[in-house]
Structure I
Amino acid sequence: MDVFSYNPASVLSLLLTMMRVSIVLFMLPVFSTNNIPMQVKGAVTIVFCLGVWPHLALDGAAMPAHPFDVAIMMMGEAVLGLVLGMAVNFLFMGIQAGGELLGFQMGFTMINIADPLTGNQTGATAFFLWMVSLLVFLGLDGHLYMIRGFMASFDLVPPGQLFIGPTVLRQIMYLASQMFVLALQIAAPVMVALFLVEVSLGLMARTSPQIPIMEFGFPIKIGVGFFFLGLLMVIMAERIAAFVQGLDGLFGNLLRSMSPMYQ
């Protein structure tokens, strides 16, 4: 008599599903930050896996028997999570790069703070824009779009059948180029305004050398920078809203380019 109703196929299916859920979730934005304890990440991963397993379970027969094949499958799942995570992280990286440019123009290059989310040194304006963009992203239910795109990976990319070709590489390169475009779009209006301030201060220094330009030049640049930084929030909100609305298509194109069924 089987007291515990042990079914090896179901256990292997749960392990295979948990492998994909854990690797992909640990590479997605927000959840991959360093300020979330590992115990909390593990608990959320187990609860999320148990929630999706009855509906999106992977076939336990796909679990390879040899440890080398299991390692190759885990590498494929890591690449899948890396690609999906980078697709969303490019947005925040572009905004943070634009914030670094603004901090340089506003004279904040000497003010760096420790980013508790990444553990790196970052500028004050870059961290501020990054936090605002993250809150807007969560407020627009961007995390739900990410989860929905992740769920589509169960149907489009079976375990151990990840396909990496020129199509997905071109899409990643395009997203990387858009990161720099977004950084310039964010920083350009403020940089133009600060450039005009620099020109005005230079003309004042030439016409009236006795005026201490260095004493009130920095406060003027910081004040103008923060004024246009407030106006910049509208542009950022529109860009983030457009990005969130296009997440379904973005994840769909990436998953189809990595799926063997569409090659």
Structure II
Amino acid sequence: MPQPSKTTHFGFKTVDEDAKAGMVESLFSDVASKYDIMNDVMSMGIHRVWKNAMMDWLAPRAGQKLLDVAGGTGDIAFRFLKRAPSAHATVFDMTQGMLDAGRTRAEADDMADSLDWICGDAMALPFKDNAFDVYTISFGIRNVTRPQVALNEAYRVLKPGGRLMVLEFSQIPNPAMQWAYDQYSFNVIPPMGKVIANDADSYRYLVESIRKFPDQETFLGMVKEAGFENAKYRNMSLGIACLHSGWKI
């Protein structure tokens, strides 16, 4: 007897698990060329502050090997290498168009000897066990079909003593402030996406996907379930974004 299909969410829609990855890949292919500009406009540039705070907590060191999953256009990898010039970064993303957009950035030429660009699935990383010192994923894990599987894979490919860091949109603990943020998100960001990227639907999905993602404490439990120790988080901008950290001991 055939098993019923497992379902997941794509924004506020319910879809078959097997279909989500293709839908996400198509979405990011559509917006790749405008992705960095749109991030600046949507967050009023604050995403740069959050990413710098991520680097401050991470404290990159010379000689480390970074795997940046859902690394897209290279924002995190470039920041990491600027702080640890003799390190090496592998930018890993499911969308070739995002990787191609990253390769056209000036930083990519400057750091070419320290960078790899690989297309693939966060739930089935094509790397050996214990291969990396640092695993980062920035605004990407909420788009993974099964985030727990991605966290388990992160644990597998990190060396003992390796560090996980996840930067993701999250929930504001104050209901009134969350309401105000929702008004901005649902009423301003999709029309903005239409103007800048000629794509309102993709940015409506991005807003909806944030609301479907687990809150800070729930996600912290998932990090611990993957095996990470000394796991903790820090809210950014009152909880609009959140940094989760864990160690493979």
Structure III
Amino acid sequence: MMISVENLVKRYDGHTVLDCLNFTVEEGDLFGFLGPNGAGKTTMIRILTAVLRADSGNLIIDGYDVSSEPLGVRRIINALPESNGYYEWMTAREYLEFFAGLYEHKGPRQETDELLEAVGLQERKNNLIRTFSRGMRQRLGIARALINKPKVLFLDEPTNGLDPAGRRDVLELLMTLNRERGMTLFLSTHLLDDVERLCNRVAIINYGKIVREGSLDKVKGKRTLEDTFLFSTKDGGQ
């Protein structure tokens, strides 16, 4: 098991944002964390990546306790946040070399070029980031998140704001990383289509609670995933 979350609770100013969450992620999973905006998805990722502390509960990633061993966790994970900053005056290669230095992973330039090739940006390696489309920037952000060769990659709304071609490119890239590198991916999104196209397992969160969790086929059950999701988010007792 790569990730285990048990009875996790997070509160802000007396308001419960995450209410007794329980779910697991197996090694090599393409795991979808699906829910509407404001459901608690980003808070969950910040806790998983040891940016925030949970108020209670147990959270283990690859044998490391996130609350007591955050440095061990950070060595084996990386993340692409929803708001990912880019230094537009840098070239793609300079950007990756800068972050490689921050990770104390100042390897040969060949490694940087290999990352750019893996995300389909090798031919643009010497171009300024300010000339990149949103989809290209997302692929560059994924390359940055691969610098430390993580076992688990967390992605917060990675296709948000992309056009159909950009979404397709990012999803195909993530499937390739999972297939060729055996990387466990944790995808937070509000887009049903992304989950159905990419993920083998899913947890649906609404108002801070997990309303369904398991394999994609199991969660869909007799209803479609869209029906399940709409059922969980409507008010008025439906």
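The figures follow:
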quantity	calculated
Read-out helix-only ellipticity at 222 nm (-39500 (n - 2.57) for each DSSP H run of 4 or more, over all residues; to 500), computed value -14500, structure in I, II, III	II
Top of I, II, III by relative contact order in percent (Cα under 8 Å, 6 or more apart), largest first	III
Label whose coordinates, when distance in nm of label points 7 Å out along Cα→Cβ at positions 14 and 214 is calculated, return 2.1 (choices I, II, III)	II
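Values quoted throughout were computed directly from the atomic coordinates according to the rules given, and no laboratory measurement underlies them. Values in this document were obtained by computation on a predicted structure and should not be read as measured data. Cβ atoms are built from the backbone, for glycine too; each structure is taken alone.
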